[in-house]
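Take a look at the structures below.
Values quoted throughout were computed directly from the atomic coordinates according to the rules given, and no laboratory measurement underlies them. Owing to the predicted nature of the structure, the values given are computational and were not obtained by experimental measurement. Cβ atoms are built from the backbone, for glycine too; each structure is taken alone.
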Structure 1
Amino acid sequence: MSSQAITPRELDRRREALAELQRQLADQEQAYAANRARLQAFIDRYVATLGPLYMELDALESQLYCAMTYLHEALGRNGVDTRAPEPPRATATPLLPQLPHGAPLPPEPEGGLVHVGPPTLKTLYRRAAMRLHPDLAPDDQERLHRERKMVEVNDAYAASDRTRLEQLLLAAGESTFKVKGGDADAVMAWLRQAERSVQGRLRVVQAHAALLLSHPMHQLGEAIERAERKGLQPLTIMANRLRAQITERRQELYIGQRLQPESGMAEAFLRQRQQRLGGGIAASL
């Protein structure tokens, strides 16, 4: 696409579209940050309430694993075939996805988005006349200088010498971009690149927002908050269940550490324990 085919209106339209994309991105980033902060607050409350109990339960499971391993090895030496116990898995602390920082937009072309193409020869002449007109001189010496320059301006315009007009304007202090014009092709290419960058960032934010919604702790948090609005105390119920499991594990550990491999109860204890673990559901914080 050539510069002549790009109109100021088209550039303005693309600039407005980019600004709208940026507003959408800012809104979605703000919504993601708010949702993530809300979910993290629930996780913090959940971990503060149940975390110490899970840690105690994990410690008991580790001790039970050591006791079961000892019984398994001892029974094996006595000719009793049992399945080796599986190592316990530590309770995982829930982690939320972290939205990466977005990359800045590519730099704009020099001169920004103001000027589209080079001004006409007539526009250059008018600008030169405004800058160099003798009537604008502050003193006689400056007036003589301006008169000489205006002669050059008139000669260059009469000869359609654009290069000379540009030189005179630049020497008079006119902006390069008002003399040469902006590169419309470069501006349009920048707009397209900026749009792609913002659209890519939007996709990243939307993907992370979807991860938040599908996170197990999000679903659990909503369920617990609904129950709490009804006056229930689900976290207290969960804590009591964990305490009951801790009591059971302590009893099992007490028995497991005192059983003798020669005892018939050792094999039964090992098999029952493994059967229960096989049907259990792994917990996670």
Structure 2
Amino acid sequence: MRVPVLTYHSNNVGGNDYANNDHVALAEDLWRIHAAGFRIVPLSRVVDVRLGVADEASVDDAIALCCDDGSWFDWHDLDHPTCGRQRSFANILRDFGAATGAPAHMTSFVIVSPDARAVLDRTCLVGRGWWTDAWWPEAEREGRIAIESHSWDHNHATLPETAQRDGRTGTFRSIDTHALADAEIRQANDWLDAHVRAPRAGLFAFPYGETNDYLLRDYLPDHVAEHRLRAAFGTDSRPVGFDSDRWNLPRYVCGHHWRSSDALVRMLESRG
């Protein structure tokens, strides 16, 4: 088992070229992945195989897709104020599936707090109300984009207040006590269970790809009954294998670990 997990950010719209627009990158990458003979499987299936509850053959020649933050750019086509009309990740997946007949599934790791997203919409997007959660249950019902947790508030540096009350924002390494972990991880799952109303796989992606020994060695493995997660993902540049840490599974990040579809295909073919 060596399954690459590819990560995109739909908020990354700085132009209309591969290098500065993850919508352009995803659309091109899907075709290159398909032409290279790889299948796209749900991220939850990769976790099932890693945990020994699904057949390894179900992820042969497979990759999984995910995206972070959970804004409207995942689901809605939007008119970007400087870069024009942007095809949503969901519609890019639908277009690809309609053209090829190949399944195309993605997991969206969402910032859960409505208050945090309202602020981030102004500080990190364009302040047009494009970071609400009304589309999340619809996405779950369709089954093309799964909704999972990217923490309560990302401990984001632009927020006036986060769960981390000591001012150590802009990093997830400072989430290093049971109370802080509960506020960022369990609280997010509680909200999703109450509002998304669909069975979820119980997956988590660390904000900034950052973690610490307390989360990896104490909170996540020893408090499963509280947080109800099955696995968590960082951003180490390796495929998921049976030897991967369940609580820090690796992901590749578009624009960081690869910067062109040619580089992506080389990375996938080498599984490294």
Answer label among 1, 2 for the case where helix-only ellipticity at 222 nm (-39500 (n - 2.57) for each DSSP H run of 4 or more, over all residues; to 500), calculated from the coordinates, equals -8000: 2
Distance in nm of label points 7 Å out along Cα→Cβ at positions 78 and 238 - structure with the largest value, from 1, 2: 1
Distance in nm of label points 7 Å out along Cα→Cβ at positions 198 and 246 - highest-scoring structure of 1, 2: 1
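State the single structure among 1, 2 that was used to calculate mean count of other Cβ atoms within 10 Å over residues 22-29, giving 14.2. Don't skip to the end; give the middle numbers.
Numbers: 1: 14.2; 2: 21.9.
Going label by label, the one that fits is 1.
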Identity of the structure behind 27, 23, 17 (criterion: semi-axes √(5λ) of the Cα gyration tensor in Å, calculated), options 1, 2: 2
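Comparing 1, 2, where is relative contact order in percent (Cα under 8 Å, 6 or more apart) highest?
Largest one: structure 1.
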